[in-house]
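Visitor: So, here come the structures, one by one.
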Structure I
Amino acid sequence: MLNLIFTLVIGIVVLILFKIGYICYKYLRFCRLLRKLSVTTVPGHWLIGNLREDQIKDSKSYIDLVLKETNERNRKIILLWFGPFPSISITHPDTFKQLSKQVPLKARGSMDGYRFFEPWLGEGLLISGGKKWERNRKLLTPAFHFNILNGYVNVMNNVADILMKTFTDAAKNGEPVDVFPNVCRASLDTMLRCSLSYDEDLQSTSVSEYLNIVKRLSQINWERSLNLSLLSDTMFNLSSLGREFYKLCDKAHKFTGDIIESRRKELDKQQNDVTGKRRLDFLDILLTARDEHGLGLSAQEIQDEVDTFTFEGHDTTSSAISWTIFALAKHPVLQEKVFSEVRNIIGGNDSLSPYVFRHLLHFYFSTIAGAIFRATDKPIVLDGIEIPVGVSIWVQIYCIHHNKDVWPNHEVFDPERFSANQRDETDIYGFIPFSAGSRNCIGQVFAMNEIKITIAKLVKRFEFQVDPENEPVLLPDIIMRSQNGVHVKLIERKH
């Protein structure tokens, strides 16, 4: 008996050692393949890689390092190490174009970042891939048809009117106002009213619990991505940060789940006939969509898409609107031009010159996380360099928008660079606030309508002035935030 136990123990030990040896062999072979990327590598610590105090210690230092390598060393591909995990940053549109032709779909791996969001957002359009993504994208596309979006214009105008009243009250004492919290509530209000027919006025309440949940979940994922001890799901789940993360996920899911269940009951009463409604919304289409086989989305798929759209639909737009207000305050000549356009609108439709907003998005606004992820299941070649399987590939949107080789005087705020005679409109890979290609943002027209309507109404009512005591400090997060808020003075115009 003892001999049998001894033999089993020896066998288990040998098996474990074999597995460890095989893993080490595969990793060393992987590292040898990465030597081809040595010309793009940023030197770091042998163990922790570039997670050093003088290199990457938070999200801002991460973006600063990538931007420095881009503009000072003229690199289009940058290899960084997060401990033992390599990550490539792409910072030039030509390289992004090559990637798009080779890697059409996203995937998830050990260091892709999207994996950290899956417990929160599930496999919605942001994260899913392959046939699942193709099917769901097709089913969701009707929700963003021109005729559907037109039905949201009155809602967007009404929400903007509430925001104007809020700003009027806040600006009565003449003190600067941090516009971001109010704009964030207004964006969530717009998104929920338009897409989910949610009736509660979020702007008249204190800061919504959901907004705080979103902000904290975003912070936790950044903290996790920069902490080697938390990259493992097991270690993260056992940590206090992990426990907090999952509790917040449950609260976020309850918020959206209650809305879904309420609408499902309403549709059951109508026997799934939504044709008599004044307008369809995103949730209606999710609940009633059917593919070519007559199959609809599962309850989990609906939950995932609502969680994704609720998050993406307000956070990115509120960032864009807030930074637009600040940009107009900082550039009074441009602000007066915008005001003149709005004042002289023909037919009363709030519409501004497209090139002004293109540059506002170019200069300040990056999409979710300031970057988008791509992965491949086979080696690819970028700029003549072979990229092996297993390397995280990040397209750094903010850095592409501030690449000096693509945008001359990239640090200068100059909307004229987007005028018709200055820029080639076909260059879609150099200006990507909503990504590009087949996986571009499905809600970009919705977002631009909201931005234009909100800014047009606000600039009619107020003159924006900078607060010299509170210059915003850019903070790359899931969206581009400010470390200290976005403070401006709001002066009511005399009509």
Structure II
Amino acid sequence: MKLVFGFLVACCLSTGVRAQQTAAAGGDALAMEAFKKEKEKSDKDIADAKASAKASTWMDRAKTYQNIALQSIRLDSTAGITAMEAYKKVIELDKDKKGGPGKLAKEATEALKSRDMYNAIMQQGVAKFQAKNYADAVKIMTVAGEVLPQDTLAPLYTAIGAQQIQDNATAKTQLERYVANGGKDAAIYGSLAMLYRNDKEVDKALSVLEKGIAMSPENKDLSNERINIMLASNRMDEAIDGMKKLVEKDPNNVQNLVNLGILYDNGASKMTDDIRKLGGDAKQGNSSAKKLAAEKDALSAITGEIARLTAKVKKEPKNAEAKRQLADVQKRQADAKASVAQLEAQAKEAAANAGAMADNEKKVADLKQKQTEQRDMAKQYYSKALAIDPANYDANYNMGVFFFNEAVELKKGVDGMDMADYNKRGKELDGQVCGKFKQALPYFTKAKAVKDEADLNENLTNLQNILKQYEERKVVCVESK
């Protein structure tokens, strides 16, 4: 979102530059000289006690400085505010016989709410911006926003300036005004949502994104940011339900189909850590039981060896080697007994937690089933998107990632096999892993034909290298549906 602001700053400032260049080209030095003389006359009149007591003197000053701000801001960078203060002085001085506002006061009141006054203040603010005096620019353009409260440009400028000085609170307030006033730039809605997100105001962030999406349904950045916020705030089900409604409303909207696929994909990925943790706990319990059985077998063998060596020492009391072996085995027996005691304690704890272990196993099974369902839904929505738009970059890229990740998960199972298991079914699984990797290739290739991006190129190169390794090992790739 910072890049968006940078772009807007450039656009806004160029607007101010063009206004000044037009004035300079149109009025030439003669116009500048005329403004200078009018300014000097006004300054002189205001310095005169008698003249400065008249509302008309201040009205002349207000108009003079307003024109300077609009057409020759270089002559006086504070001309806009000076004009505003002069109009306020007119209202203060010009009273009718009943103490109400006089003719000039009414004119000044209207002038303070006019587009010309607004433009005069904005020109002054832009001049401050160009000088990189962002603090003053924010103050001045805030005033411009008060002249025309329903305008969208002043709050936008002010927000940009506020961000330049890290005043995010002001930036947020001004962007709120921009949105409330019906601003049409979708990127600004995303910028405001980002500020809300940084302040952990999730509901506000989602609300402004929904307004932006309603205004600009095809904007991918807003839709993606909405998804990201929901994922980060653990609102997966809510995100899916919301996106489903959009798909039902417009079933041919490719971006919505892709986003729904991404939601299901991310949901499935988030389950992987939970499955591994719960599965690891169950394996640890089974591992303790196996270790105890093995340690008891070892202790039994050691006890038999002690009996044999004890008999030998009795028969050959002078046999030093037999005595040494007996002492060594007796030490091993003590270590084995301690190990058995420790493993028995672990086994007892595992038995006490047998219910929890069984519960874990059920949770793992349920999670795996749900994960499979979510992956199937992700694939389904990517496929729907591609059926409508076969050249859609996001759908192709995400489908490629889908198959690539499936291959990675399958490969972890192969890598975890011992030699005996691998000899039984490892080669068959290798073919399935290779097949999954191969299924990703056409989608990455298609995506690259649409758009050349660094992440895609890295994934495609990695995939091509993997497939080359399988080819060198003469693994037959088996593609599944």
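Visitor: For which of I, II does relative contact order in percent (Cα under 8 Å, 6 or more apart), calculated from the coordinates, equal 8?
Guide: It must be structure II, since only it matches.
Visitor: On Kirkwood radius over Cα pairs in Å, which of the structures labelled I, II is highest?
Guide: Largest one: structure II.
Visitor: While we're on this one: Can you say which of I, II returns -17000 when helix-only ellipticity at 222 nm (-39500 (n - 2.57) for each DSSP H run of 4 or more, over all residues; to 500) is computed?
Guide: Comparing all candidates, it corresponds to I.
Visitor: Output the label of whichever structure in I, II has the greatest value of Rg/Rh (Cα atoms, Kirkwood Rh), for residues 331-466 alone.
Guide: Details: I: 1.05; II: 1.21.
Largest value of Rg/Rh (Cα atoms, Kirkwood Rh), for residues 331-466 alone: II.
Since every read-out is calculated from the coordinates, none of them should be taken as a lab result. From a predicted model like this one, the values you see are computed outputs, not experimental measurements.
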